[in-house]
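Listed after this line are the structures, all set down as structure tokens.
Read the figures in this text as sums done on the coordinates, not as results from a lab. Keep in mind that what you see is a predicted model, and the values were worked out from it rather than measured. Cβ atoms are built from the backbone, for glycine too; each structure is taken alone.
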Structure 1
Amino acid sequence: MSKTVKNLMIRDYQSRLEGVEDALVVSIRGIPANDNNALRLDLLKQDIHISVIRNALAPHAFQDSGLAGLKPLLKGPSALAYGAESVVDVARALVDWAKKVEQLELKGAILDGQLFEGAKGVERLSRFPTREEALSQNVTLFLSPARNLMGSVTGPGSKLLSIVKQIEEKLEKGESIEKIA
């Protein structure tokens, strides 16, 4: 392959992956055509893209991006999976597909510069919370002390209010008030 063609491919990778900082590396070699099409269509519905890459050229395209850490994973046939809200969503989708299609090899992923190697690393990444889940967990943690405080403050007042309500009801019925529990 000529140097001109290589440079064109590198520029194509750079333009296609512009703004992508986190991705997953898989091998889709050996997957039957029907399964490959089903995989790609299902992932595309989730806004996840798969691009087959050349291992010798990809590091040149990734050198100034967050994807540079993927270089150790680029051995043998490789494809890059990226998109969705985060790489966690990509990992979840591909872990599900790896259960259905034995030939799908999960090589690893990168998230915020941290490398997750092999299928076990990708499975571990798939158990991470997504951005929205992490935000909701933080909001819950932030609000729980205030919620507990309000429960403590309003608890005795509501009990007193229920006792007054019971006394009022007994008096309206003309009953005598002996003891209210």
Structure 2
Amino acid sequence: MPRSRYRIFEDKYPHFVTCTVVGWLPVFMRPEVVEILLDSLRFLQGERGLQLFGYVIMENHLHLIAKADELAERIGQFKSFTARNIIDLLMRRAETGLLQELRFQKRNHKSDREFQFWEEGSHPQQIDSDEMMLQKLEYIHQNPLRRGYIDEPTHWRYSSARNYARQKGLLDVVTDW
């Protein structure tokens, strides 16, 4: 399947985006790794105009509903920065088993690097109605519940469900769209 199947054509709309760790490796079970993701998103919000409408970070993937000028470039920056920093952290901690797996999962055409962290692409889906926004937010917030990790969506620390329940979340989220 060509990589151009999913593309961002109109930056004026929010997009539902998925970023997946290669091999579905459960790297985000480590809070310090998740903090790298959160810090990168905060930077993009503060310095690059990223608007975040919803998110969830699971053990091996994350979903975002986001909008920004040049959103595809922002997602690329996010993936590049987080991959480099997470791999550096794993190397400092000598997590050889996980690093071996990231090396093994690397696609052959990625000859400029030793490891691959993220799957290629982010499968963006344009959100052009309130109905679709609600459907995607429901999907995001129910993700940890469907996995059996929690009983209530607001119990998941790494989710915008708290923001929508008027509780303090880990990231700023636009809830009045």
Structure 3
Amino acid sequence: MLDRLLYRAKQFWFAMSARMNEENRSFVHQYLNIKEAALFFSLPDYEQKHGVVVAKRMMREAADMKTIDKRKLVRLGLLHDIGKTAIRLTILSKSLLVIIHRAIPPLYELFAKLGKDEKSRKFFRRFYVHKHHGAIGADILKKINEQSDIINEVLSHDRPCTSHDMYMRLLDKVDSTY
């Protein structure tokens, strides 16, 4: 319990201090086209930084894997949370969502259900987007004609990882990093 609390405190501190620098932006532009980069850069800084950290860690984890397409891997790391562009979450509102999700799961589920309609109250919509950002991201990526393999992997991102797909297993392994 204490180690989980410490982990969340570190994650919160990362989000509070996360800043995208020119090196990070250049890294993103190396792998994403103009439409993808525009979506990516519409995320809050802390989500952008998280995407860059995830993509780079996935690259390191896969360094010795000969059958992995490194470009696809990085693109997946950068785009996996793109569904979060559907609603702007501050660090504090995201923290509240995480706390309610962990402490009172039935309330989290109820609020997410109440936020399904795009015209729902913003309070409930945040829960829905937080819970279903993978599916939302897949829809967003379809609209810009993203590759189907990336779309399918982003769609699967919300679900517990049971995949034998190496890309999804790598994403699942490093996604909780800050």
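Can you tell which of 1, 2, 3 yields 3.0 when distance in nm of label points 7 Å out along Cα→Cβ at positions 29 and 165 is derived from it? Considering all the candidates, the number was obtained from 3. Each of 1, 2, 3 could give helix-only ellipticity at 222 nm (-39500 (n - 2.57) for each DSSP H run of 4 or more, over all residues; to 500), but the derived value -13000 comes from 2.
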